[in-house]
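In C-alpha cells below, several structures.
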Structure P
Amino acid sequence: MTQTITRLNSSDSDFQAQLKKLLAFEESSDHEVHQRVLDIIANVRKNGDQAVLEYTNQFDQCSLSKASELEFSQEQLKSAWDNLPKDKADALQTAANRVRAYAEKQKMESWQYTEADGTVLGQKITPLDRAGLYVPGGKAAYPSSVLMNAIPAKVAGVRELIMVVPTPKGITNSLVLAAAHLAGVDRAFAIGGAQAVAALAYGTETIPAVEKIVGPGNIYVATAKKLVFGQVGIDMIAGPSEILIICDGKTNPDWIAMDLFSQAEHDEDAQAILLSDDADFLDAVALSIDKLLPEMERADIIKASLSGRGALIKVESLEHAAEVSNSIAPEHLELSVEDPEALCEQIRNAGAIFMGRYTAEALGDYCAGPNHVLPTSGTARFSSPLGVYDFQKRSSLIFCSAEGANTLGKTASILARGESLTAHARSAEYRLK
C-alpha cells in the first residue's frame with residue numbers, strides 16, 4: 001500500500017496526539033526577515049517614492065528612473081482586457097458576475113429604532129474610503145484573487161481601490177491587468193514585497209495611503225502586513241492552503257484523490273486530509289493517489305505535501321468525522337456524502353463548505369461566487385471569509401430626546417460616581433430636568 005500519505009485511525013488510543021502533530025505548523029519566525037522588513041518600512045516612511053523605486057529596481061531587477069513609471073495607466077488595464085482571447089475574457093466575466101452577485105447579498109444596511117420616550121438608537125454603515133489590494137506577480141499570477149478582493153470592496157462602496165503587483169524583470173501578466181480593469185481597480189502600481197505594503201500603509205508622494213490592505217503574499221509581505229496592522233487594517237495572515245474531505249465511501253475515489261491534489265499542489269506545506277468511515281474506500285483512494293500522481297505537472301510538490309502534512313483517516317462514523325473536522329476547523333471542507341445538508345448541520349468551524357459529490361473545491365477558487373480568501377490554520381474557529389463586510393464600518397447612533405436624557409442621565413450618573421468619574425456624572429446631570 002502507498003507510503004505517499006499518512007494513514008490514521010480515530011479509534012487508536014494516541015489518535016489525538018497524532019492529529020495534533022499532523023496539524024502542527026508554525027511558519028519559521030525568521031528574525032532576519034523581521035528586521036529586514038522593519039528596515040524597509042522605516043525607509044519607505046522616511047524617503048517615500050525614492051525608497052520604493054530603489055527597492056523595486058533591486059528586488060524586481062528593473063531599471064526605472066522615476067516614480068511615475070511605477071503606475072499602470074487605465075489605458076494599459078483596458079488594453080489588457082480588450083486583447084484577451086475570448087475564452088479567457090468570457091471566463092473572467094462569468095467569474096466576476098458570480099462574485100458580484102454573491103457580494104451584493106452581503107451588504108450590511110444601516111438601521112435604527114425609536115424608543116417610547118423618543119430616543120433613537122441605531123447603526124450607520126459606511127464604506128472604507130480607500131483600500132489596498134496586494135496581488136502576487138511574476139510566475140505566480142492570480143487574476144482570480146484580483147476579482148475576489150476587488151469586487152467585494154467595490155460592492156461595499158469603497159471610494160478608491162489601489163492595486164499593487166510586482167513585475168519581476170518588468171514582466172506584466174495580462175490576465176491580472178485585465179481582471180483589474182474588469183473589477184474596477186482605480187489605480188495600479190508595479191510594486192511588490194514589503195515596500196508595497198509600507199507604501200500602502202503610510203503613503204508616498206505617488207502612492208496614496210489606504211485604510212485597509214488585503215491580499216496574499218510571501219513571508220515578506222505577510223510580515224509587513226503584521227507590522228503595519230494598527231496603522232491600517234488587514235484582512236488576515238494566511239497560512240498554507242488546506243482541504244478536508246468527509247466522504248461516505250460512495251464517491252469515485254479518483255475524484256477524491258484529485259480534490260486532495262487540488263490543494264496539495266499549491267506548495268509543500270499545504271494540507272490535504274480525507275475522513276471516511278469506510279476503510280476499503282480509504283484503500284481505494286490511496287490507490288488512486290498512486291495511479292494519478294505521476295500524471296500531475298506539480299507531482300513533486302503534491303507528493304511532498306501529502307507525505308509531509310496529508311492524511312487518510314478512518315473514523316467511526318460520519319458524526320464523528322464532523323467532530324474531528326470541527327476540531328481541525330479547515331479552510332476548505334468538502335462534504336462528499338449522500339445527505340450533505342444533514343451533515344452540514346453538525347459543522348461549526350470551516351472557512352467554506354462544499355456540499356455534495358459534484359461540488360469540487362476548485363469551483364470555489366474561481367467562479368462559484370463566494371470568496372476564496374478564507375481563514376486557515378484553525379482560525380475558522382473565530383474568523384470568516386473575506387467579504388463585503390470587511391470593507392464596511394459600523395458606527396453607533398444615539399439620539400436622545402429630553403425625556404430620554406433625563407432617564408438615562410440618572411442611571412449614568414449613578415454608575416459614573418460609582419467609578420469615581422465625576423465629570424462623567426456631572427455631564428449627564430446637567431441635562432436632568
Structure Q
Amino acid sequence: MTNQHQTTQLKELDALHHLHPFSDHTSLRAGGARVIVRGDGPYVWDSEGNRILDGMAGLWTANIGHSRRELAEAAYAQMLELPFYNTFFRTTHPPVVALSRKLAELAPDNLNQVFFGSSGSESNDTAIRLIRHYWVLKGEPKRRIIISRKSAYHGSTIAAASMSGMAHMHAHSYPLYEGFRHIMDPCWYGEGKDGESLADFGLRAARALEDEILAVGPENVAAFAAEPVQGAGGVKIPPETYWPEVQRIVDKYGILLLADEVITGFGRIGTWFASQHYGIRPHIITFAKAVTSGYIPLSGVIVDDEIVAALLAHDDDFHHGYTFSGHPVACAVALKNLEIMEEERLVPRVNEFTGPALAEVLAKFKDHPLVGEVRSIGLLGAIELVADKRTRRRFADPGRVGLICRDHFFREGFVMRAVFDTMVTSPPLIWTQEQFDEAEAAIGRALDLTLSDVAGEIAA
C-alpha cells in the first residue's frame with residue numbers, strides 16, 4: 001500500500017503525463033484518478049487501503065480473478081525459455097501451436113484456424129480486412145458493406161469504431177469510415193413497443209437486418225457483425241427468437257457472420273463461446289480479454305474452414321499482421337488460464353451456480369423506485385435507472401445519473417460500470433455466495449443514495 005503523500009504524488013504525476021482512455025480529461029484531472037495498487041481473487045485495493053469488490057472483472061476480463069500465481073509462473077517460465085519471437089516469415093513456436101489447437105477444440109466445429117493479435121480492436125480490424133479480402137478472392141469485390149448494430153462496441157481503432165454503433169465514437173472519426181451500416185439493437189427495454197411481446201420484438205429486430213440487406217443490395221453486403229450479447233452498449237440481451245432468425249437471414253443471402261466474442265468468450269454466459277449457447281454458426285469469432293484473464297494482452301480471430309480454403313486456393317500473401325501476433329509469453333499464459341478454467345469447472349459453474357446467483361441478486365431490486373428493469377444472462381447483468389418506471393422515460397442529460405450511481409458504488413466498495421444510465425456488471429467467474437451477498441448489500445445502498453440525490457426527478 002502507499003501512504004497519503006505517495007497517493008497524492010501518483011495522482012499529480014498521472015495528471016501530468018497519462019492520457020486515459022474514454023475520459024473527460026478536464027474533470028479527471030480536477031478530481032484525480034483512483035490509484036489501484038493490488039488485486040487478489042475477486043477484490044482489488046486502492047492506494048488508500050480500501051478493499052473493493054470487483055464487479056467488472058477488471059474490464060469484462062479477469063475471469064479467474066486477480067493474482068493467480070500459476071499464471072505468473074507460466075509467464076516466468078516462458079520468458080526464460082523464449083521471451084519473444086515473431087510468427088512472420090514461415091516461423092512458429094510451441095506455445096502458439098498449442099494454443100491454436102486448444103482454441104480450435106473449444107470453438108464451434110467449423111472454426112479451426114486462429115490469427116492472433118493483442119487487443120479486441122485489433123481482432124475486429126483483422127476480421128474486417130479478412131472479410132473483404134475473402135470476397136475479393138471469391139470474385140465478388142463489390143461485397144464490402146458490413147452491417148452491425150446501434151450500441152454495438154467492436155473496438156476503438158478507426159475501422160473497429162466505424163463498425164461499432166456508438167455515435168459518440170463516430171464523432172471522433174472525421175468522418176465515419178465508408179462501408180458500414182447500423183441497424184436497431186435487440187434490446188426490448190430500449191426499442192420495444194408497448195404491448196409487443198419479447199418473441200415478436202426479437203423477430204422484428206432480426207428482420208431489420210434483412211431490410212438493410214435489401215436496401216443496399218445483397219450483392220454489396222459482405223457480413224453481419226454482432227456481439228451475441230451486447231456488452232459495452234449496456235448488456236443488451238436478445239430475445240430467444242432473435243438469433244435463429246438472424247441465422248436464417250444470413251444463410252438466405254449468403255453473407256458472412258462475424259461473432260464478436262471479446263466480452264462473451266471464455267465462459268461468460270456458461271459456454272466457452274456464446275455462439276454455442278445461441279446455436280449460431282459464425283464464420284469468424286473475434287476474442288480477447290478473458291483468454292488470458294487479462295494477465296497479459298492477447299487477442300485473436302478464429303476462422304471458418306471455408307474462408308481458410310479461399311486463402312489456400314490463392315498463392316499470394318494476406319498482407320496483414322502484428323509484431324506481437326502469437327506472442328509466446330501471452331500464449332503460455334492463455335494456455336495456463338484455460339487449464340485452470342477447465343480444472344475448476346468455471347464454465348459449467350456459471351450455469352450451475354454463479355449465473356443464477358447473479359440473477360437472484362439483481363431481481364431483488366426490480367421494484368426499487370429508481371429501477372426500470374434488471375436483466376442478466378450468465379455473469380452479465382444490467383440495472384436500468386429511469387425517471388419514470390411506467391413509461392420507461394430516461395433522465396435528462398443521459399449519463400449524469402449513471403455517474404452519480406457509479407460513484408456511490410465505488411464509495412460502497414463495489415465496482416459497477418455506468419453505460420449512460422445503465423449500471424452493468426461482469427463479475428469474475430470465481431465468485432462465491434460471500435461475494436454475491438456483498439454485492440447485494442452494496443447495490444441496495446448505492447441505489448438508495450442515488451435515489452436520495454435525484455428524488456425530485458422521479459415520477460410519482
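Read-outs: derived from the displayed coordinates by stated rules, not from any lab. Small disclaimer: the values here were computed from a predicted structure and weren't measured. Cβ atoms are built from the backbone, for glycine too; each structure is taken alone.
Looking at distance in nm of label points 7 Å out along Cα→Cβ at positions 25 and 385 for structures P, Q, the greatest value goes to Q. Thinking of P, Q, which structure, once distance in nm of label points 7 Å out along Cα→Cβ at positions 33 and 113 is computed, gives back 4.0? The read-out comes from structure Q. Computed over structures P, Q, mean count of other Cβ atoms within 10 Å over residues 281-288 reaches its largest value in Q. Assign the value 2.7, calculated as distance in nm of label points 7 Å out along Cα→Cβ at positions 137 and 249, to the correct structure from P, Q. Of the options listed, only Q reproduces it. Of structures P, Q, the largest value of FRET efficiency 1/(1 + (r/R0)^6) of positions 329 and 425 (r between Cβ atoms, R0 = 30 Å, to 0.05) belongs to Q. A value of 0.75 for FRET efficiency 1/(1 + (r/R0)^6) of positions 97 and 121 (r between Cβ atoms, R0 = 30 Å, to 0.05), calculated from one of P, Q, originates in structure Q. In this comparison of P, Q, the computed figure 41, 33, 22 for semi-axes √(5λ) of the Cα gyration tensor in Å is attributed to P.
Given that distance in nm of label points 7 Å out along Cα→Cβ at positions 161 and 177, derived from a single structure, equals 1.2, which label among P, Q identifies that structure? Working through the options, I get structure Q.
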